[in-house]
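Each reported figure results from applying straightforward, stated rules to the coordinates on display, with no laboratory input. Worth saying up front: this structure is predicted, and the values here are computed from it rather than measured. Cβ atoms are built from the backbone, for glycine too; each structure is taken alone.
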Structure I
């Protein structure tokens, strides 16, 4: 009778990357090296990782050999998300990465990440998984009817999402779903080598697990720097002229400051101030 096109208007776009075991193992080696000597990141994070003497969050040094390699990879990941996922003419700068050494009872409450630019990106990646999380998932999926979707069911205190990460971009109820409102949340099972990247405003949380072993992950943030083309997109000719005039002023100011520095102007001012300052002998 007639054809209908499907038009989906996304509320959020997440990117998924799967890294091979060689990269995962190299990262684990660096994380283990930093476990007892790296800088504590917990004092700036909301993670409640305190139920084991090994529970901690550690900054990854992006100036080390592995850190430099990883930053280069992360910048490529951020750039690809911006260009391929959201079509933005921008560059990313991964400026911080930290570890999450979580043990039984540890969790990360509902939160977002901070960046230094108007737009920002955040992400997380799993490096190792406790067997208890895998066993709970295997036990639950084994009881599903053949062909049933593997969507976690929280009824009967199933515990199937213990240790999982939940992302929330909207609050929806069963009534909302019945009235054709799309879901506003999703749970992600920890899977070694899998990374998710998303806008830094996306709320998320990590549920505690209960069992032996460590849930090891890393998290990271990117600043986003828009190109001139992106900034001027949709602007009027007058706004574009104002932008370029401002860029010219900034360029001239930098040139004046650089010349003053080369001429030793600031040193002369400092020395002059010291020379002219009254001494205690007067």
Structure II
């Protein structure tokens, strides 16, 4: 959470930057103080404190404080350990697993529930209206986009995934109001994905972006689902970031399935029955 605030700080207005710096200087005190005291210490108005919380993806000051307390609580191992060349196999296994577990726990504490809810609502509305849902990603994120398409296709959404930049741009051009474009990116700086997101938004589609805070793509869509992790996108082969993206997709798919409701059960049962003959008994 503190890493997200640091990443978002340069893009915030000066007054909200002062609130962010106050959080970073002493997060535990920030979580305990009333809004009037916070405003005085940051030399801003009380509404500015609330706007800061919303600018970085939280529902308000109470939601922000709740997540902040969880983020700075002691005993949660939010530590990313790099694998060394001379590590034995048991060291490699422990580090890789611990990195994944730490990233998941950190996301659980930092995730913006309002953002997830808005993204799920856009997808549910696209399903209700029979609109298109398209997933865009390149490289490793393209594989995540394909996984997402498979999950939402089973839920009855009219979905497709593209990992080719030309196809993304052409398909985004054909989107319209009520359609959804879900853009997945580790770096948040891939030009093809930025272009596709901008085009989809101009055409009136809802744009949902799963990427790192503070990146150009994070502010390009209607809803930003932050996927923050300590892996450097220019140094590492994506491991934790890929798992985090898949986790966010799973959360979204589960939320959408619950919103669609009981009408989904017969459909899923029929799919399962039709697939049964494809398996050896």
Original post:
When you work out mean count of other Cβ atoms within 10 Å over residues 4-11 for each of the structures I, II, which one comes out largest?
Top reply: II
Original post:
One of I, II was used to compute FRET efficiency 1/(1 + (r/R0)^6) of positions 68 and 180 (r between Cβ atoms, R0 = 41 Å, to 0.05), and the answer was 0.25. Which one was it?
Top reply: I
Original post:
Between structures I, II, where is mean count of other Cβ atoms within 10 Å over residues 84-91 highest?
Top reply: I
Original post:
Upon calculation of helix-only ellipticity at 222 nm (-39500 (n - 2.57) for each DSSP H run of 4 or more, over all residues; to 500) from the atomic coordinates, which of the structures I, II produces -10000?
Top reply: I
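Of the structures labelled I, II, which one yields 15 when relative contact order in percent (Cα under 8 Å, 6 or more apart) is computed from its coordinates?
Values: I: 26; II: 15.
This figure was derived from II.
Using P(r) over Cα pairs in 10 Å bins from 0, in percent as the calculated read-out, with 5, 21, 26, 20, 14, 8, 4, 2, 1, 0, 0 as its value, let me know the right label among I, II. Before the final figure, lay out the partial values.
Details: I: 5, 21, 26, 20, 14, 8, 4, 2, 1, 0, 0; II: 6, 26, 30, 24, 11, 2, 0, 0.
Of the structures listed, the value fits I.
Supply the structure label, taken from I, II, corresponding to distance in nm of label points 7 Å out along Cα→Cβ at positions 20 and 92 with the calculated value 2.1. Don't skip to the answer; put the middle values down first.
Details: I: 2.1; II: 3.9.
Considering all the candidates, the number was obtained from I.
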**OP:** Supply the structure label, taken from I, II, corresponding to mean count of other Cβ atoms within 10 Å over residues 196-203 with the calculated value 18.1.
**Re:** I
